[in-house]
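Throughout, read-outs are computed from the coordinates displayed, never taken from laboratory work. This one's a predicted model, so the numbers in the text were calculated from it and none came from an experiment. Cβ atoms are built from the backbone, for glycine too; each structure is taken alone.
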Structure P
Amino acid sequence: MRLTPVSRAAGLRLARDLPTMAGGLPLLARGATVSERYARALTQHGIRSVWVEDELSAGIAPVELLPEPERADAEASVRRLAEQARGAYAAGRPLPAEALKDVAGVAGELAALVSKAVGAAVVLHDIAPADRWAHRHPVNRTAVGLLLAAALFRHHGWIDSTGARRFDRAGERLALLGVGLLLADVGNVAVPVEVLNRPGPPIDSEWAQIRRHPEVGAALLPPRSTSPRVASVVLDHHERRDGGGYPRGLRAEEIHQFSAIAAVADVFAAATAERPYRPALSAADGVGIVLDGAGRIFDREVVESFRRVVLPHPPGTEVQLADGRVGVVAAVEPGAPSTPLVRLPDGERRVNAGTDLA
């Protein structure tokens, strides 16, 4: 199977269910043929790409880190969390401790999915339209963050409260990080909906409202039930190594390892998702943004682990060669993300992404 733009899907069979606008039955089910009419309808609903089956992609079986059922379940949990946060914010009180227990359960489930995917060439793409952004983004960010954190902890260890690197209890650290990643945008309840869903980049006055969400989110956390590490992710996931982040303008080692992981995961997940004001960027473009910020905006060690596990051209995705031909990535060798094996109508060949791809 392969992931293709809806504009090229007419006449092909769906390889995976499509998500609906608000959960429930799929908009189209696996096995359905995408007609021209369906293609137009999907585009109108904001769905720009679909998984299809055809002769060119036969036998290619991409591994999704987050299959749609699990992604949708986690999204529903984030939606419930947002409703609880909205009520707590309006009443001027923190979230109930039970809300954090629910989030911890979801984080544990996502961490288990990531653990099963260790060593696999996974696909992170989410085909959901922009109107699902607010509740899908925390889930996608958590998946990316846990995936790169698993690699980071395996190679470099996690950093404890004394600054020491440790390799024990890595599973517990992943689950804790997952809670922070899911909660990171809880402070968005203080941002007007029309600002969050604006069909264009925020204007200056709106940025001031948006930049408040980390502090609002941290204030919503119940102090007796929240780990300091979780609170640091919520408060500091928009901090940058050069001091250009917010809300505190932290620099370099002032940013905890968990928050440094969240910063990378948040940017990649946001760049590669459909937004109200722009289409999703490709995985390759999202990876490029992160790699370009290594050592300056993002922690270099975190970016190194990100590069190990987040592929610019994962199996099942389409690529265009410099000569204009379109192929499908059939496989990617571990440790060699820039030289995928690409299947073309006349056979398979290994390409160099830097020179052979358009």
Structure Q
Amino acid sequence: MVSSDRVRLVVLFGGRSAEHEVSCTSAAHVLRAADVERYEIVPVGITRDGTWVVADEAVAALEEGQESLPDQLEATGTTVDPLQVVSPTGDLPVVVLPLLHGTHGEDGTVQGLLEVAGVPYAGSGVLASALAMDKAKAKEVLGARGLPQVPHVVLRDTELESAADAVVAAGLTYPVFTKPANLGSSVGVTKVRGPEGLADALAVAAQYDEWLLVEQGVEAREIEVGVLGNGRPRTSVPGEIVSSHDFYDYDDKYVDGTCQLLVPAPLDDEVAEAARALAVEAFLALRCEGMARVDFFYEEDGRGLLLNEVNTIPGFTPVSMYPRVWAASGLTYGELIDELVDLAIERHQRRSRFSTKR
């Protein structure tokens, strides 16, 4: 532990993203689990149009008791200035916990504001957040480090007319998956079974981003590993997603609730350790800090573990894998929040020692 002193914990949620609702649900459960003896909790929502608000209803619910909080917060309330709400005031130090999934929050934009404000915040910095959010650039960096990945093609929305030729040139075979490079929670993702469906699928992805990915479909198990730490991160036991849909899409994750999360994943010890080692490699290659969930495909009778993506602000909802794998590794939900705060303070103190003088 860096410190056990009382902290003003600003929980940021909502945001200008297609993952707005997921963030609101994550935040509700963090507010329920945070230690009110250690934290003065300030729930701050960001509306879909980018307005920052103190979530008055959540504040009132906290005053009544954490059990009064709803399952999902609302990004509504009293409008506030972003820099003012995250700046230290009074006697308590401030730590920000961003739970902003997707663009305008997980992609380095909010992290840049917090750097300018000079406030400690949980999770990765600007570079790692931006890299991990942009799946196309992340694959480029991870590929340069020799980490195993599925074959893929990166396209810009100005190149859609030549997409079919690019898929053939790359040697991809159907089915393939199309997705926006900068988003998560499987929003905008389509499974394409043949070339006749490629254009429409890319048009869906292009509603969310100008950079698009076409990835080779694989018959594989989906394995996820939690990573926690700064310079010397540690890993959780792996978990496994068993989808009830054709693939692990948004509805399977958050709407139907019919997918299975197997924690720990039923893997041979050798494979589990390999996944954990690869997770750390990916985490460090992208210069992540604080937390991340690293996702893999596992071809049992093929290429083995294939890195899918790194999520720097993984979901904290009741059905989310990240809290579950850490609980199975001996770290409760509340302890996980505490450690993220401690890591934020440690990182801020370490980076504050660098000189700004000539």
Structure R
Amino acid sequence: MSGLLNSLHAQIKITTVESGIRHLTHGTPDPFTPYTFCDNKPLTKELAALPKATLPFSIDEVEITVNARGTIVEIPLSDSEQLYGLGLQIGSFNQRGLKKRPIVNDNPLNDLGYTHGPTTFYLSNKGYGILINTARYTTFYLGTTNKLNGDSASTGSGALSYVTIDIPGAKGIDLFIFTGPDMKTAMQRYNLFSGGGALPAIWGLGIKYRVKADFNQNQVDAMAAYFRGNHIPCDVLGLEPKWQTAAYSCSYVWNRSLFPTPGSFIDSMAKMGFHLNLWEHAFTSPKSPLFDALKHKAGDYLVWGGLVPDFADAATRNIFADYHQREFADSGIAGFKLDECDNSNLAEGSSTWSFPELSTFPSGILKRITITNS
């Protein structure tokens, strides 16, 4: 048995990609992953300046198996270890002992892992982080399963306990391990490897108020004056979707019946010290000036009669972004609330919007990222 395990492990390619960061790869990883779309390069100098650290387990103990179902990753887990992460998990903080499936969803219920901002990254209090570099629906068994080892079952303690990660349909995987020596430093390595991130504007950390859906230009002006006149702190004013001529799906065109002079409106908000935020989503209405440019760069299913742009394609991203820069950002709009792009409610099944799982896109990316093994 040990010879077989050594043979399987020999197929795992292990490299050091940056200081304190190990890269494990096995099989044929997917062409579309989170790092596929990360244009920023690792900050090598800053990574090298961090303290050195060792893992609390041998990297040879990490197992990656590719079979007919997909890919399975097993990472040793000590008895006293605690785990955190997997993105915005509203129902729990410590993930040890839980089963989580981090999937983008509009209504995080039941602590299943469905959430607005999931990731396939977690941290250990033993001073390391694990990134499973996949866009597939992935299940994490965070110390919840015991294995049969030879003739006896594991007790769930010591080296016999694992984080088991199930990635159905994957023919291989990229795995990154970020060393500490503590959780903070492991998180620093993760951030620096991803390009370091960006410092948000101070006003972006302030107070935001979104006005009533049917407010017109004069009513927003009055609300802004009320805040300032009564010394009520407010940094960002948000407009609901009716600022557009069509919203379900979106036109990205000012509704002149409600906002007859958007230029002067933006200027007046700026003079009072407000930053304007526009609510929208990516589903593009036939009424939008973007529709013709995107109709051959979209998925094969509609949402609310609108296109689902193929943002895996750089040209599509540029069309969408350049329009928003030219029409809004250059005029003084400070930000956008990109809503309704996080899938309809999976937990209750009461919502039916968003594009179906079987959708395909011109870039070759599929939304259908799970399979059932018969």
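For the read-out distance in nm of label points 7 Å out along Cα→Cβ at positions 116 and 276, a value of 2.3 was computed from one structure; give its label from P, Q, R.
Values: P: 3.5; Q: 4.1; R: 2.3.
For distance in nm of label points 7 Å out along Cα→Cβ at positions 116 and 276, the value 2.3 is produced by structure R.
Given a computed value of -9500 for helix-only ellipticity at 222 nm (-39500 (n - 2.57) for each DSSP H run of 4 or more, over all residues; to 500), which structure among P, Q, R does it belong to?
Q
Among the shown structures P, Q, R, from which was the value 25, 19, 15 of semi-axes √(5λ) of the Cα gyration tensor in Å, for residues 132-299 alone calculated?
Among P, Q, R, the structure yielding 25, 19, 15 for semi-axes √(5λ) of the Cα gyration tensor in Å, for residues 132-299 alone is P.
Taking distance in nm of label points 7 Å out along Cα→Cβ at positions 124 and 332 as the criterion, which structure among P, Q, R has the greatest value?
Top value of distance in nm of label points 7 Å out along Cα→Cβ at positions 124 and 332, among P, Q, R, belongs to structure R.
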